[in-house]
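Every read-out reported here was derived from the displayed coordinates using simple, explicitly stated rules and does not represent laboratory data. Every value quoted in this text rests on a predicted model; they were computed, and no experiment measured them. Cβ atoms are built from the backbone, for glycine too; each structure is taken alone.
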Structure I
Amino acid sequence: MNFPADFLWGTATSSYQVEGENTNSDWHAWEASDPDRIKGDLSCGQACDWWRNAERDLDIAAEMGNNAHRLSLEWSRIEPEPSIFNQEAIERYRSILQACHDRGLEPMVTLHHFSNPLWLAEKGDFNSDIVVDYFRRYTAKVVAELGDLIPKWITINEPMTYAVLRHMTSDFPNAGHKGLSALFGAIHNMLRCHAAAYHIIKSEYPSALVGTANNIQIFEARPGGNAIDRWWTTIIDRLYNDSWPDALHTGRFRGIVGSKHFKDLAGTCDFIGINYYTRFYLRFPPPDGFVDREWGPDAIVSDGNYGEVYPQGLFQIIDRAWKRYQLPIYITENGVPDAADRIRPGFLLDHLRHVWHAISFNYPVMGYYHWSLVDNFEWDRGWTQRFGLVEIDPVTQERNWRSSARLYQEICRSYSIDDDMAARYAPEMLDIMWPGAAPAQSQ
């Protein structure tokens with residue numbers, strides 16, 4: 001199964017999760033105030049030590065055959081106090097971006113990936129209307145200082161996830177704001193921030209591509225569910241998966257009841273970024289944790305009961321995004337927590353098969369960024385879930401390539417997936433992906 005010659009093969013990381021010692025972030029303060037908030041025995045700490053040595057892992061990405069990398073900037077480093085910019089931090093980001101280019105890795109840069117400066121949290125983060133002016137100023141500084149090195153931009157990572165986990169479930173820092181009013185207030189201000197950032201970037205670099213990374217899930221009513229379960233699933237699917245990209249497309253955000261128009265928002269999306277991980281079943285009333293985590297007997301479930309491995313969902317989402325928006329598509333995150341690397345090789349092959357399937361139907365899927373290059377700090381789950389192609393010991397900082405990293409290296413270098421790769425890395429996939437290709441079994 002061959003991929004186009006201009007296809008982007010990448011991995012993804014985020015600043016707070018890999019840089020280490022982001023002590024001016026609201027996440028650092030949230031961790032420190034109650035260690036029980038983070039699963040396991042380790043905090044973020046030095047994370048993957050990127051602030052001092054990102055180049056080490058960029059070397060790995062290049063050796064892996066990647067030609068792209070998605071990374072984020074830490075607002076709390078660039079603007080440690082309101083209106084005070086840290087030139088040394090800006091220069092460090094410039095050196096990291098230049099290191100990407102020097103290694104043949106085209107950078108896709110995220111302006112906001114879940115983490116806020118402490119001073120912004122104290123002002124109410126995205127629940128305060130003033131955040132729009134702050135985000136505009138932050139973006140303008142980044143564009144002026146680093147824009148020549150950034151061909152692709154993500155303004156905000158997973159805005160719906162950010163809002164839900166901060167204001168509905170308390171899995172993330174929330175600055176004291178909870179409930180539906182806080183949820184929609186944050187979403188509305190994030191839409192304004194995105195629109196402001198989009199126009200700033202395009203005014204200086206018209207050819208740059210700007211979008212958002214959207215966490216899109218497959219939501220289905222629980223098997224055997226009733227009409228109310230199906231109605232509830234439709235509501236949640238529309239609100240969580242469609243409302244944000246629809247707003248960037250039309251300029252109007254549809255909430256639970258009614259809609260709201262935002263000035264200068266319509267058409268502020270040059271591509272659709274898809275973060276895809278799993279399928280969830282829903283029922284009403286919703287259980288604790290909101291989604292049903294009782295899996296069927298044949299389901300493959302990843303570490304920590306994170307979610308069901310459901311590769312065909314990726315094609316379903318690509319198909320839906322293309323028919324709805326008619327824009328280029330990037331798979332900006334896709335991965336699985338699997339410390340033993342037991343299911344990741346098959347996960348890679350099967351999800352990429354569905355990407356190939358979409359490309360074969362002429363859907364413009366332009367690139368794939370696997371989450372993640374190395375194990376990193378997974379927010380409230382700490383170091384208990386390992387998404388990395390490369391294993392990392394957060395204490396010693398030792399790196400070891402997993403088998404899936406070797407597989408991804410072969411895929412990236414050959415621009416293809418084939419039955420020989422499956423036979424060597426994930427033989428259980430042969431009958432699924434290449435029926436009849438499995439080695440004959442002796443009787």
Structure II
Amino acid sequence: MSKRILIVDDEKNMRWVLGQALSAEGFEVLEAVDGKEALTAVADAEPDIMVLDHRMPAPDGMEVLKRLRAKGATFPIIMLTAHGNVEQAVEAIKAGATEYLTKPFDLEELKLAIGKALQYRDLAAEVERLREEIDREYDVQGIVASDPRMLEVLETLHKVAPTNATVMIYGESGTGKELIARAIHNLSDRAMKPFVSVSAGALPETLLESELFGYEKGAFTGAMTAKPGRFEMANGGTIFLDEIGDISAATQVKLLRVLQERRFERLGGTRTIEVDVRVVAATNRDLQQLIADGTFREDLFYRLNVVPITLPPLRQRASDIPLLVAHFMEKSHAGAKTISPEAMQALVTYSWPGNIRELENTIERIVILSHGEQIGLEDLPSEVRASSGFTARASCAFTLPEEGVDLEEVELDLVRQALDRTGASVPKAAKLLGLTTKTLEARMKRLGL
């Protein structure tokens with residue numbers, strides 16, 4: 001498909017010469033005799049590039065340039081003038097001109113400028129596309145993902161974030177439910193307002209109500225002063241109610257009223273407080289089963305479950321583990337440390353019952369405790385090593401001959417293999433062989449190593 005170029009010049013001969021030359025280069029050429037006609041032409045069909053004369057009847061080229069950039073036009077604009085000077089060139093570039101040429105100019109010079117401008121435009125578009133793709137697939141508000149199920153979650157997140165809809169997040173412990181809640185808040189119009197998190201399961205029933213709704217002075221023994229609740233603190237922003245399936249029946253009733261009316265009274269108070277709060281809730285429990293058991297209100301469920309989001313456990317998105325490992329290593333300031341292919345395979349194979357939280361803690365621990373530049377199987381926790389079938393002694397295999405076994409030769413071979421695998425690190429080789437460092441040093445001395 002040919003590129004559309006708009007030539008804007010009040011000189012008929014100039015338009016004809018440029019039109020003929022650029023048509024021969026495969027461009028679809030449009031012409032405008034002045035600034036007004038140029039603005040109309042852009043509104044009718046935005047060009048891929050514009051060649052714009054500086055001196056024309058009002059509005060002149062500089063004014064056209066400024067108006068187009070003010071309206072958000074991003075296509076390249078090459079300015080031409082017979083009255084060029086340094087000041088005008090600087091002004092044009094500052095106003096958004098891609099290039100500035102002085103008449104008389106060589107046609108080849110103009111063609112080169114057009115080619116460079118279009119190449120730069122295409123490159124900028126590709127960079128933006130890649131940036132959007134990276135944001136979508138790898139790191140959105142700190143959420144690292146490329147697995148199709150997680151990409152669906154991120155797509156839903158982007159759709160729901162700009163709204164005020166209540167969101168219900170389901171997922172096992174450690175799958176990143178609060179991270180999703182914070183992303184929803186940060187991508188919303190409430191981003192500059194408070195994000196308040198409450199873990200319902202971590203508070204006893206007697207404290208949860210006062211934490212959510214606050215209390216007045218003298219409401220109970222020890223209430224020496226009035227205290228605002230989390231709903232008040234989140235006014236204008238977002239409140240995140242984690243472990244919502246653990247709240248009591250009495251608190252469920254009061255929460256339902258807040259969701260319906262956005263108003264409540266503090267504990268021990270009579271004054272009604274109105275709040276503008278977006279609610280995002282989360283649970284690792286089956287709310288439908290809790291409703292069937294009679295421990296969770298069905299009407300509260302439907303108030304919370306406006307937009308449900310389900311996070312897959314890490315074992316169901318194993319393709320994301322290498323990305324997450326790289327992310328957590330960078331976060332842990334691993335520096336030049338790398339992970340061996342065998343160690344990475346073990347990390348991918350392990351079931352991660354604690355999900356992303358367990359993976360993050362594991363990476364932080366092995367970055368701190370490992371020696372050398374490469375993290376190997378021997379540096380991983382035993383339960384992770386076991387997932388790959390690796391054991392310390394089995395890793396140093398030795399083929400037993402049919403007869404005539406030389407035990408010292410076997411021992412020498414095992415020690416050499418252990419040293420090779422650990423980059424000649426005696427403490428790590430000792431760990432690999434199941435020996436103390438002192439014992440291995442003594443055997444190395446005896447074996448002449």
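Given a computed value of 1.18 for Rg/Rh (Cα atoms, Kirkwood Rh), which structure among I, II does it belong to? Please report the intermediate quantities before stating the final value.
Values: I: 0.94; II: 1.18.
Structure of origin is II.
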Once relative contact order in percent (Cα under 8 Å, 6 or more apart) is calculated for all of I, II, which comes out largest? I
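Which structure, out of I, II, was helix-only ellipticity at 222 nm (-39500 (n - 2.57) for each DSSP H run of 4 or more, over all residues; to 500) derived from, given a value of -14500?
On the way: I: -12000; II: -14500.
Traced to structure II.
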Taking 0.00 as the value of FRET efficiency 1/(1 + (r/R0)^6) of positions 13 and 229 (r between Cβ atoms, R0 = 41 Å, to 0.05) derived from one of the structures shown (I, II), identify that structure. II
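Looking just at distance in nm of label points 7 Å out along Cα→Cβ at positions 37 and 253, which of the labels I, II belongs to the structure with the highest value?
Structure II comes out on top.
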One of I, II was used to compute distance in nm of label points 7 Å out along Cα→Cβ at positions 5 and 421, and the answer was 2.0. Which one was it? I
Suppose you compute mean count of other Cβ atoms within 10 Å over residues 237-244 for every structure in I, II: which one lands on 18.4? I
